[in-house]
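Got some structures for you, see below.
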Structure P
Amino acid sequence: MGLTMSDKPRNFATRTIHAGEQFSVADNAIFPAIVTASSFTKRSLDDKPEYSYSRVGNPTRHAYETCVAALEEGVGAVACASGVNATATVLELLPKDAHVVVMNGVYGGTFRILEDYRSRTSGLTTTYVDLNDLEAVAAAIKPQTQLIWIESPTNPLLHLVDIKAVCDLAKARGILTCIDNTFCSPWNQRPITLGVDLVMHSASKYIGGHSDLTGGVVVAANDALLARLRRISMAIGAVQGPFDCYLALRGLKTLDVRMERQCGNALQVARFLESHAQIEQVYYPGLESHPQHELCKRQMRSGGAVVAMKVKGDRAALNRLVEALQIFVLADSLGGVESMINHSWSMSHCSLSPEQKGVMGISENLLRLSIGIEDYRDLIEDLDGALRASAAV
């Protein structure tokens with residue numbers, strides 16, 4: 001049955017604060033405790049307590065899983081050691097020699113798991129298509145197709161997928177769907193309401209929100225999938241530790257206010273960049289000029305807190321830009337309260353070949369911005385100064 005904080009449904013911001021609080025070890029504690037015990041005692045041979053061994057279940061982890069599942073409107077969740085481990089956990093659901101249809105431009109870490117490891121260890125095969133071309137999706141499906149892997153928005157170019165349309169097609173053929181919802185967080189997009197079976201996140205990003213934890217999470221839309229995920233998690237043992245679960249749960253408390261500020265800031269930054277002479281192209285679905293703006297309005301709460309841009313100039317110009325920044329930090333991650341900049345070619349997608357990057361549309365002059373909660377006027381001033389520096393000869 002579903003995991004909710006009460007019989008009465010609550011609005012999103014209220015759920016971020018109170019979902020999962022019933023798992024506090026001390027009845028009068030306002031926040032669930034960090035339970036570091038690896039084992040839990042039994043009163044007798046016949047005693048079957050809720051928790052026995054932390055790999056199987058832990059109160060801190062359970063509180064966090066309950067909260068994130070409530071936010072995603074799923075029945076439950078499994079917290080994993082990292083985002084890529086969450087991906088690997090989902091793939092463990094598939095039989096040997098399964099086939100997966102994958103969104104073009106999928107995250108490099110997902111691509112690496114699929115192509116470098118699962119293909120070798122389990123005979124998994126893949127077909128990469130534009131999931132918005134439903135005829136191409138249908139043509140890609142084989143008798144052994146078990147899963148359609150969705151990423152929307154994609155990293156880093158923020159392409160969107162019509163989630164409901166893909167899920168309708170998959171359900172008609174008895175195929176599972178999983179979406180990487182990291183870039184949106186549950187605040188901005190709730191794919192289960194659109195028909196998705198499994199939702200995964202790198203919790204290191206917006207769920208945690210403070211660049212201080214490593215974790216992943218998978219949310220299931222039904223009890224049968226949840227039971228299978230829990231068995232896999234117990235068997236492979238790559239669970240999230242209690243302290244990181246505590247940090248993630250604490251991060252969720254401010255998800256609503258953080259995302260509202262970050263997404264609002266991102267729109268202001270994107271509008272500024274769109275008119276800047278040094279910018280070749282801006283990618284942000286919240287802009288009216290974005291080709292998928294209407295789809296964004298239909299399935300997302302906002303355009304998100306990530307902006308991508310192609311800057312005029314060569315690598316030396318990019319270096320001048322990065323070195324001139326005073327607020328944005330050059331980093332591999334995203335989703336924290338601080339604003340970050342990432343060079344996708346040499347950082348987030350460095351493991352891909354130049355040819356693979358080219359197919360994905362990732363060029364050397366592409367930069368990804370993760371917008372934080374600073375005052376957007378300071379962010380714009382910082383970017384403007386850096387862009388001017390990049391143009392200087």
Structure Q
Amino acid sequence: MSCEKDVVEQEQQNSSVNTTNSLVENHVLEKAYPNTKGEWTEIELYGQPVMAEKIGEEYIIEGDIKVIPDHKIDKGDLKSTGRTQGRWSKNTVYYAIESGMPDQGRITSAIAHWQANTAVRFLPRTNQIDYVYFRSGSGCSSYVGRIGGKQDITLASGCTTGNTIHEIGHAVGLWHEQSRKDRDQYLTINFQNITSGREHNFQTYVQRGDDGNEYSATLDFGSIMMYSSYAFSKNGQPTIVKKNGSTFSTQRNGLSSADKQGIAVMYPSSEPTGIIINLKGSNSKYVSSENGNGPMNCNRVNLGPWEKFQLIRLSNRKVALKGNNGKYVSSENGDHPITCNRTVIGSYEEFVLVNTGGNKYALRGNNGKYISSEDGSKPMTCNRTNIGSWEQFIISGL
């Protein structure tokens with residue numbers, strides 16, 4: 001696994017290169033500035049000389065990764081940049097989206113993909129100093145890891161949800177997959193086919209002097225962070241091939257299995273475990289998660305898997321309830337019947353346990369309202385301002 005910044009450029013291969021195949025192959029190569037050629041200059045990066053493309057006041061490597069030269073950073077801040085050193089604390093990335101940013105759905109979808117498949121959490125920024133700022137740009141690009149302060153992820157109109165997932169990968173600390181230090185065991189770089197002046201884009205992070213590590217066992221050609229076989233080709237011939245000489249397909253659909261495994265090492269889950277409980281309403285019936293397939297009810301006579309919950313005590317003295325389906329109970333902010341279908345714990349999934357005597361408790365949602373059994377006659381809600389008999393549950397297991 002490795003990391004970089006992207007701008008998406010659709011490059012068309014030269015169909016005349018292979019006379020036996022008249023098909024023109026299209027592939028996607030992320031670039032920060034797909035239509036701009038900058039000035040190639042040597043900079044110091046983490047104490048090592050590196051060739052970078054200077055465009056305006058920005059420095060680009062590998063086509064889509066923005067870097068900050070050493071002379072522009074206080075020496076004390078160098079530790080915050082890089083894949084092994086630039087981690088986001090507590091697995092949490094704060095973010096903001098530029099006002100008027102087109103197609104914000106690709107951003108929210110990409111964030112949802114990351115949250116559903118990793119332990120990294122994304123929260124809207126309030127006043128945090130370090131945060132990711134999604135903004136419009138001429139291409140797709142990102143910094144690698146947390147650099148400190150506001151850091152951009154730029155997305156042109158052609159950058160898709162998949163490209164956004166890729167860019168977020170850079171922001172959390174991933175280099176491009178082909179820049180692994182062990183990559184020569186798995187692939188061959190055809191330098192003779194690379195556009196003149198672009199050869200440095202194919203260095204490993206070790207050759208550049210960057211910090212990093214391998215968090216998955218082998219190179220993954222299916223990684224969302226992998227270059228195309230034809231990246232920076234000058235003649236339509238492949239620049240990267242497998243050891244047997246064959247090319248490979250590049251995907252931007254989502255994190256691969258190996259991506260997920262590596263990210264789990266970088267950002268291990270800190271999800272707390274809890275005790276198994278059940279809740280019985282004043283109607284003497286049990287609360288059921290309905291396996292997350294619909295609104296929850298308090299109408300079960302017997303205890304089954306759907307009537308058991310894991311009570312997780314959170315650091316803020318609140319609790320979360322996890323059903324047998326591995327999903328969390330949500331208050332739905334009181335706007336709809338409660339459900340058990342959330343993959344992560346957010347404000348709607350946090351509750352305060354209020355002891356009303358003995359082993360009876362009420363559950364207060366983040367909206368300040370209490371969960372009601374509705375006496376089992378209809379789906380449960382979290383919209384009661386006062387605690388009555390329907391808002392009290394006998395909790396066994398505490």
Structure R
Amino acid sequence: MRSGLTFAAVVFLLVECARGQSGLEVYSADPFVLLKVKESLQDRKSPFLPAYERLLRDAEKALDVTPPSVVSKDRVPQGGSKHDYMSLSRYWWPDPSKPNGLPYIRKDGETNPETADYRDHDKYVVMASSVSTLGLAYFFSGREEFAKHAARLVRTWYLDSATAMSPHLEYSQSIPGRSTGRGTGILDGRHIALVLDAVGMIRGSQSWTDKDQSGILYWCNAYVRWLTESDKGKDEADATNNHGTWYDAHVTSVALFVGRKDMALQVVQAASEKRIFAQISPDGGQPEETARTRPWNYCVFNLEAFARLATQAQRLNVDLWKAKGADGRSLRQAVDYLLPFALEKKEWPFKDIDGLRPEMIVPVLLWATASSGEPVYLQAARSIGGSRLREIRPVLLTGVVIP
């Protein structure tokens with residue numbers, strides 16, 4: 001299977017090198033890889049230059065992002081305050097058979113436009129995406145203005161008493177007439193992993209202070225307690241689909257950031273049985289996801305969570321990519337299952353209201369390449385991604401060289 005492109009041509013790094021020795025505190029990417037990519041960028045012929053140049057363009061745009069805050073909203077959750085994050089469950093709609101539309105009813109895969117009225121989610125995504133972009137751009141370029149604005153965004157969302165978000169998601173994904181929030185709403189907060197990695201990247205800058213670091217650690221300690229001890233957190237931990245996988249990646253990212261390696265290790269050590277073998281069938285299918293109205297989206301979405309969790313697990317010397325059940329079920333089997341459909345060699349057999357979008361799987365293919373060195377994944381990524389593949393962010397995060 002390794003014929004064609006050699007291992008050295010496929011992956012930039014030596015994965016067998018010791019991990020965690022870089023001093024760079026990031027957990028959803030390999031710090032050793034990031035340092036090797038940064039070293040490569042000193043050469044103007046670096047294979048990572050197209051992705052780096054695009055990153056800088058994105059960072060320049062992010063400098064113009066006005067710091068968002070959860071307090072900038074008209075709605076206040078029942079029993080809460082403006083500091084509490086709130087959102088509406090996207091697939092729940094007014095019941096047309098009821099005069100007031102209550103309680104709402106579920107339409108899987110159909111987004112209720114009312115979600116746009118609950119602005120915390122969109123603001124959170126903008127904040128996290130901008131901080132991630134700025135942090136990575138600062139790490140590679142050393143340009144202080146990127147660190148400065150990333151720090152400003154983080155302070156506004158998490159640290160400043162007038163604008164900070166409360167360290168919980170009690171009011172996330174509410175359903176009018178049914179609940180003010182649900183455990184499934186914890187999924188909204190998964191982007192914190194990107195924020196915390198960016199904090200690790202700007203920590204050595206002039207713009208991020210010891211007070212900032214103490215503040216974000218205090219916030220995250222409270223948050224991870226809520227994630228693991230609240231009723232909603234416990235409900236989400238028991239989820240048997242992508243929600244459960246993302247919950248594990250969510251908790252692990254925060255636990256590692258605050259130094260709770262014991263908590264993180266407990267999560268990743270259980271993941272083989274609890275997540276991989278429970279969710280992936282022997283042929284690589286994901287029955288919980290293919291039962292949805294948007295099966296392709298959710299199959300890939302779940303693999304994105306697995307890829308993040310596997311990267312975090314590597315920091316704890318747990319290799320989830322190599323976990324394999326007695327009947328063959330594994331992460332790689334799940335990726336292999338989707339490949340012929342992504343490459344249009346087989347027809348997607350499930351009803352899908354979105355249709356099949358092959359480009360969605362490209363980042364997963366790069367993570368699979370980085371973890372295994374198998375040329376088949378890079379070849380598939382090149383076939384799907386085309387000439388733009390060299391420009392995408394996961395190239396920088398995985399250290400995969402695009403020939």
Entry that produces -3000 once helix-only ellipticity at 222 nm (-39500 (n - 2.57) for each DSSP H run of 4 or more, over all residues; to 500) is calculated, selected from P, Q, R:
Q
For mean count of other Cβ atoms within 10 Å over residues 247-254, find whichever of P, Q, R sits highest and give me its label.
R
For which of P, Q, R does P(r) over Cα pairs in 10 Å bins from 0, in percent, calculated from the coordinates, equal 5, 23, 32, 24, 12, 3, 1, 0?
P
Which of the displayed structures (P, Q, R) returns the greatest value of distance in nm of label points 7 Å out along Cα→Cβ at positions 231 and 359 on calculation?
Q
To which of P, Q, R does the computed value 16 (relative contact order in percent (Cα under 8 Å, 6 or more apart)) belong?
P
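Read the figures in this text as sums done on the coordinates, not as results from a lab. Quick caveat: nothing in here was measured; it's all calculated off a predicted structure. Cβ atoms are built from the backbone, for glycine too; each structure is taken alone.
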